[in-house]
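Dropping the structures in below, format is structure tokens.
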Structure 1
Amino acid sequence: MRIAPVIASVVLAGLLISGCSKKAAGGPGGFPPIQVIAIEATRQPVSETLSLPGTIAANEQVEVKAESDGIVQEIHFAEGERVEKGQLLVKLDETKFAATLAEVEATLRFSGANHDRAKQLFQDKLISQQDFDQTASAFAVNQASVDLMRRQLRDARVVAPFAGIVGSRQISPGQVITRNSTLTWLVDLDTVKVEVKVPERYLRQLRIGQPLEFAVAAFPGEKFRGEVYFISPQIEESTRTALVKARIANADAKLRGGMFASLDLTLQLRDAAIVIPEPALMSNGDNFSVFVVDEQGNAQVRLVEVGLRLAGKAEVVKGLNAGEKVVVEGTQKLRPGAPVKLASPEAAAPYLGS
């Protein structure tokens with residue numbers, strides 16, 4: 001009988017059919033699809049920022065001094081108070097100045113009378129030109145003396161040159177001071193400046209009006225914003241940096257001169273850059289590539305050019321279009337042309353942050 005050969009033929013045919021069905025189910029080459037997590041490349045605004053240390057400076061700050069030597073008679077300010085422009089701060093003893101002014105004013109009146117008489121006599125040709133010039137010169141000298149003494153009398157009153165906050169008091173009533181004596185300090189904090197030295201390689205990306213953001217240790221977690229108003233026309237040779245200044249409104253006087261600032265200077269802003277999750281990038285030296293899932297559900301390698309690096313993301317400036325899906329998890333198992341199976345949206349959720 002030939003039953004055994006027939007059974008063997010049936011079994012062999014079954015194995016061949018089974019093998020063919022598995023090969024067909026597994027796709028090209030007989031390999032099953034590899035499960036991966038893929039995310040669409042999206043367009044979003046990105047900004048390039050430069051982090052640098054800076055220093056806060058008052059909008060205006062002066063060391064208040066008197067223009068004349070003298071004795072402090074009155075003090076018209078309290079430490080730390082706000083004063084207005086032109087407000088009296090310190091008054092010196094005016095006795096000597098007033099007495100000297102009265103003396104020169106009397107001399108001026110006498111020389112003025114002589115000058116008027118000499119003018120009439122000269123018109124009547126009763127005195128020479130030289131005599132008239134002498135009286136005119138004496139009158140001019142005395143007028144200058146009066147103007148000088150009036151100025152010195154005004155200098156006995158020290159006023160605020162601008163509106164601001166006065167500092168600590170360095171004098172007491174009755175104290176003898178000179179023109180070099182510091183009376184107090186005056187600081188304008190309504191607006192403050194932040195000064196930072198920027199490396200020269202970034203200068204081509206700077207412009208007047210550029211936004212600037214910074215933080216200070218005194219107010220952790222709070223951001224202050226201003227804009228650039230000054231870029232130095234000269235580079236410091238020793239550091240190869242340029243001084244850059246920005247103004248910041250400071251109505252609540254939180255910021256003080258001398259504070260250390262941690263700055264973020266926005267160099268570039270792109271409104272619609274292509275962005276992908278950073279784990280999708282594969283690097284080979286300075287070259288980068290990604291696995292892109294094509295329309296047939298296969299993974300294809302794509303060379304890309306990377307721009308800015310963001311928090312957990314990267315900008316792609318070349319080699320990728322918005323809407324294309326890049327593999328962010330499972331790249332180690334992939335090869336070009338391999339079929340892939342996309343993981344559930346729940347698995348991809350961690351890569352979809354803003």
Structure 2
Amino acid sequence: MDHVSRIDLNLLVVLEAIHGQGGVSNAGQKLNLTQPAVSHALARLRSFFHDPLFVRDGRTLAPTPFTRRLIEPLRSSLRSLDAALGRTERFDADETQAQFTVTMREPAEVLALPSIMRQVASSAPRLGLRVVPTRRRTIEAALSSGALDLAVDVLLPLSESIRRQRIAADRLVVVVRKRHPRIRRGFTLATYMKQGHVVVTSRRKGSSLEDLSLGQRGLRRIIRLRCRNYAAALRVVGETDLVLTMAERYARMLGAGVTHRILSMPIKMPTLDAYLYWHEAVDDDAGNRWLRGLVTQAFRAREVRPATRIRLPLMPPARSAVARSRPPKRRARH
């Protein structure tokens with residue numbers, strides 16, 4: 001205990017935050033500290049350990065070998081201490097000032113954030129929520145380090161230290177434009193497979209859920225477009241003969257039921273499930289438990305509010321230059 005008694009434990013929290021966030025500025029945002037305060041804490045740590053701790057690597061700070069050896073036992077100790085304090089800590093949403101960091105993808109943001117923020121605005125006015133992009137392969141590390149409080153994604157192969165809960169299951173549907181020339185009465189698998197398809201994905205290549213399911217049956221779709229945004233995909237489908245397969249709830253949220261036709265899949269498909277992830281160290285944390293309840297409630301709400309359609313006023317057709325140059329006709333007098 002001699003070493004512990006000679007250092008301010010708050011400095012160790014700063015050290016862990018700099019390592020997890022990759023820089024002084026981001027660590028300050030996580031801890032609600034100014035950049036000079038974090039820089040001052042880092043200077044004290046360097047003096048105490050007689051090591052630079054971090055070195056500049058492009059736009060981030062890379063840990064030294066000493067820091068790499070120290071960080072895991074330090075992180076484990078801080079987690080254990082935080083969990084022990086959290087069990088006795090009272091969380092008052094109305095009074096607590098904090099900021100939570102969550103990662104989720106575009107459909108989840110559109111579906112859940114309005115409900116979540118309505119609850120935050122009414123019952124937790126001093127809380128903030130930050131939704132950040134995170135690569136799937138780094139989600140476990142981010143939850144373990146505290147860089148993320150929660151994650152919402154598909155089922156992922158994470159370790160047992162990451163808790164998970166299925167919070168939503170949605171069926172896949174097919175969206176086509178109204179008056180599609182080749183999709184009129186009836187919608188069969190043969191018709192589906194003959195169409196050109198749009199796939200929405202953040203990956204440059206790889207199969208989607210529906211492609212994996214079709215592949216198990218020896219079927220392969222004709223992919224004409226891969227894009228990253230469902231709103232853009234719906235516009236493409238509305239102006240072409242391409243078709244789009246997506247989650248029904250999200251399609252209706254975006255108003256596809258009004259602007260397009262939504263058809264049932266002509267073949268049985270697995271549901272598109274959403275899972276909530278958190279680290280075991282915050283399993284009993286009152287604040288994290290409160291946030292998990294908010295996210296779960298938002299995804300399980302049955303209400304689906306379609307996007308508002310903005311009706312633009314119709315403009316009269318422009319008169320040609322020839323028409324404008326002609327003098328107005330005079331009425332014949334009788």
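Read-outs throughout are calculated quantities, based only on the coordinates presented, and are distinct from any laboratory measurement. Predicted model only: the values in this text are computed from it and were never measured. Cβ atoms are built from the backbone, for glycine too; each structure is taken alone.
Quick check: 8.7 is what I get for mean projected area of the Cα convex hull in nm², for residues 194-289 alone, calculated from one of 1, 2. Which structure matches? Source structure: 2.
Out of 1, 2, which one gives -12500 for helix-only ellipticity at 222 nm (-39500 (n - 2.57) for each DSSP H run of 4 or more, over all residues; to 500) as computed from the coordinates? Write down the numbers at each step before the final one.
Numbers: 1: -8000; 2: -12500.
It traces back to 2.
Here volume of the Cα convex hull per residue in Å³ is compared for structures 1, 2. The highest value is that of 2. Computing FRET efficiency 1/(1 + (r/R0)^6) of positions 114 and 266 (r between Cβ atoms, R0 = 41 Å, to 0.05) across structures 1, 2 gives 0.80 for structure 2.
From which structure (1, 2) was FRET efficiency 1/(1 + (r/R0)^6) of positions 42 and 122 (r between Cβ atoms, R0 = 35 Å, to 0.05) calculated, if the value obtained is 0.35? This figure was derived from 2.
Across the set 1, 2, relative contact order in percent (Cα under 8 Å, 6 or more apart) reaches its highest value in structure 1.
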